[in-house]
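Novice: Take a look at the structures listed below.
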Structure 1
Amino acid sequence: MFFKTGFGKSKRKNPNTAGKEAFDRAVELLSDTPQILIVYATANYDQKALLEAIGERNLSQCPVVGCSGEGIIDGEESYEGNFVVGILALASDTVRFTPFFIADINKDGAESGTKLAKQLNDLKITDAKALILYPDGLRSNCSQLLSSLSAGLEHKLPMFGGTSGDSFQFEQSFQYFGTEPLVNGLSGFVLSGDIEIDFIVSHGCSPIGMPVEVTKASGNVLIELNNKPAADALLEYFEIDSANKENIVQGGIGEKIEDTDLALEYESDYIMRAPMRVNADRSINMAAEITVGSKVLYHRRDPQEIASRSKKAFMKMLERHAGELPHAILQFDCGGRGKTLFKNETTANIVTPLTSCFNGSKIPWFGFHSFGEIAPVKDTNLFHSYTVVLCVIYPKSKPLKKAG
């Protein structure tokens, strides 16, 4: 039985050169025919040229999924330069990677979730272990989509992933499926076979001020907080505006978790929500809806808490596996926890504290900086912001031998 990975990265500006360089390196390290390629790249590339270059090298025509993001994360570094593409090639004789795509999720999150659930149910995969999702990060209502997707699946599955980004331009992000860069959609794959999935989800934010009420909203657009235009209300605590697109990620909104057991499992009373765009009327586009009447609490990103909380959660997870090494780790980390917060120290704060937990063992590790993250809490699949999610793929545990 085998589970193989190969990772390749390129920081070349030319999309043709970058795509081929990253692919060649990934397949060289894989030393086998890939069964799926996971691709993350910054949106500054000509997206079609990049995917076509990868397609030219992909002679086996294995599935390609992924999306654009703020940067690439591997076991060595977090890199958020203008141009970077990373490819993880996977192959196994006991694990399967089944790709899927659904279009126009920005139109109706609930309907899209129901459609995707039917598509996945029709696959009749009886040993599915998890869904990996890459939704549009700018215009979709991800919380609504996840809720309807979870409700529509015949068999409950944990979901992990990150939403696509576009280098903080907040204009157009891309989802990858084959050689086509798609928009307003969702790509992903089903992980199934002889594996077990474990995970962590940790946000590292600290509350400030007093709770405020959502007094007007429409879908995933916050219109008023405490009867003030939403952007003006946030300006009382954060420097956000529509002119400087990067600084909108300064302001975190914590949505109260009403389920006490869920809050205890999450070790926080609030789930994070990030503003995505300030509109001309001073309303704010969010990547998840917050309903009218909800009480929210402003939060700030806490650099010390980000590193300490994630490491504590990861160590706790590793203890459950008594030193067994995983096949691979997929990391989804908010773009608001990267260079906008840590400048040139991002690797030291969000990568090294986690990879050091293996005491020198090299684990295949691949991720990207997203516009939002997906992970379950207490069996409920949720959308998060300002969060790290680690989806850890372990070999299936062997049954214990009976005494005597």
Structure 2
Amino acid sequence: MSSGYLLPSILAVVLLASAGAALAALAARRRGLARWMFTYVRERSVRHSPRPGQPVHLLLCIADHFEPGNGGVTPDVARQRLQRWVEDYPRLCQQFRDSDGRSPRHTFFYPIDMYVPEEVDALGELCRLGLGEVEIHLHHDGDTSENLKRMLLNFKEILARRHGLLARHRETGAPAYGFVHGNWALDNARPDGRWCGVNDEIEILRRTGCYADFTLPSAPSPTQTRKINSIYYATDDPHRPRSHDWGTDIGIGVVPRDSLMIIQGPLVLNWRRRRWGILPRIENACLQGNQTPTLDRLDAWLRARIQVVSRPDWYFVKLHTHGATEENQRVLLGEPMREFHRALARKSSEEPGFHFHYVTAREMYNLALAAEAGWQGGVAEARDYELVFSGTRQPVSHANGLVVGESTLGCAYPTAG
């Protein structure tokens, strides 16, 4: 080829490469990759799928930001959404069993700011069937530490006393709750300070009986932490936001004093699904209309290797969803989820080393604690390691000033996620 043709060809390649790099940089900024990509690259050596024949115990938890009133729908629509769960979820669950012989289990993180007693009563009936548990979700904005503390304590009492829900510590009997923050803004994590307002939120959660937070991952939101694919302890700095941006991995050294466990879901790059056929998509453990559960995604979730060092055969996979909406009901209560359950069963029967276990958020926390303590027994025996759930209804006590309603909860904030 003559130099007259070679030079334009080289120039074209350089321009295409520059355009590709610029496109990738723009996409990275828009998707918030800069905050966590350094951690991802640094830890890439341990982010690989289990080897063939390697024992795998998949601990699968679905943390549902369960909001029947999502989108500002009418009470009738909210009731219809809930009714479908009450009717269809038991029918789905009776078809499937995990390696312990247990049916699928769902964790409903129910929002304080959208509280309707009848909705929680209905979820409680699903829990008493052994199909899930209820924990606490919250959207708030411009809040104060004192108001947040009051809301959490009051709603914890409502769930435990009025509805007979929430876990209790095995030794003390004190109620405990898991938590998911609305709009992903845990500990005032948004750069603009919206959808929270409380810099000491981690400490308030700990002091009000929260056993672990299940908010993350939040990518592509700017609230995503630098720390990814981890179960770790975060210690609050009450004067600064984002105290959970980093922390101490569970099972590594001494547990930091006055810390809260953070249980993250998988966050990896998925090269099998690409934008414009070039850039990998973010696998952020979300289940929704355009992100259905598949074995291809399972491979990515396992590749995240969220583990406790003493149990390399236990893979903690925490997924998240907004399961009350119609679009996501079609995934969670329909054929996509049925096919995923069938695929798990086939994989287990075809691969002797693969075992799968449906767990609630509470059970996942218990299993993490057991692994941290050096537990070498089975999954089934450690599900109630520290926190137990009885699911028994208790009478409402008005003598303690427990009053249901917005005036008591003191919360009327926007609800967006």
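What follows is calculated from the coordinates using simple rules that are stated; it is not laboratory data. On a predicted model such as this, the values are computed, not experimentally measured, just so you know. Cβ atoms are built from the backbone, for glycine too; each structure is taken alone.
Novice: Suppose you compute relative contact order in percent (Cα under 8 Å, 6 or more apart) for every structure in 1, 2: which one lands on 25?
Specialist: 2
Novice: Something else now. With mean count of other Cβ atoms within 10 Å over residues 143-150 as the yardstick, tell me which of 1, 2 scores highest. All intermediate terms of the calculation are to be shown ahead of the outcome.
Specialist: Values: 1: 22.4; 2: 16.0.
Looking at the calculated values, the largest one is 1.
Novice: Using distance in nm of label points 7 Å out along Cα→Cβ at positions 103 and 167 for the comparison, can you identify which of 1, 2 gives the largest number?
Specialist: Details: 1: 2.8; 2: 2.2.
That would be structure 1.
Novice: For which of the structures 1, 2 does the calculation of distance in nm of label points 7 Å out along Cα→Cβ at positions 119 and 391 return 2.2?
Specialist: Label of the source structure: 2.
Novice: helix-only ellipticity at 222 nm (-39500 (n - 2.57) for each DSSP H run of 4 or more, over all residues; to 500) computed as -10500: which structure among 1, 2? Numbers along the way, then the final one.
Specialist: Working: 1: -6500; 2: -10500.
The value was obtained from structure 2.
Novice: On volume of the Cα convex hull per residue in Å³, which of the structures labelled 1, 2 is highest?
Specialist: On the way: 1: 139; 2: 168.
Between 1, 2, the highest calculated value is found for 2.
Novice: To test your reading of the models, identify which of 1, 2 gives 21.1 for mean count of other Cβ atoms within 10 Å over residues 47-54 when calculated.
Specialist: Details: 1: 21.1; 2: 12.2.
Considering all the candidates, the number was obtained from 1.
Novice: Match the computed value 2.5 of distance in nm of label points 7 Å out along Cα→Cβ at positions 215 and 367 to one of the structures 1, 2, and report its label. If you can, show how the numbers build up before the last one.
Specialist: Values: 1: 3.9; 2: 2.5.
It must be structure 2, since only it matches.
Novice: Still on this model: Any idea which of 1, 2 comes out highest on mean count of other Cβ atoms within 10 Å over residues 175-182?
Specialist: Values: 1: 21.5; 2: 24.6.
Structure 2 gives the largest value of mean count of other Cβ atoms within 10 Å over residues 175-182 among 1, 2.
Novice: Compare distance in nm of label points 7 Å out along Cα→Cβ at positions 71 and 231 across structures 1, 2 and report the one with the greatest value.
Specialist: Numbers: 1: 2.7; 2: 3.5.
Once distance in nm of label points 7 Å out along Cα→Cβ at positions 71 and 231 is tallied for 1, 2, the winner is 2.
Novice: Follow-up question, since we're still on this one. Compare volume of the Cα convex hull per residue in Å³, for residues 207-270 alone across structures 1, 2 and report the one with the greatest value. Please report the intermediate quantities before stating the final value.
Specialist: Working: 1: 111; 2: 97.
The maximum falls on structure 1.
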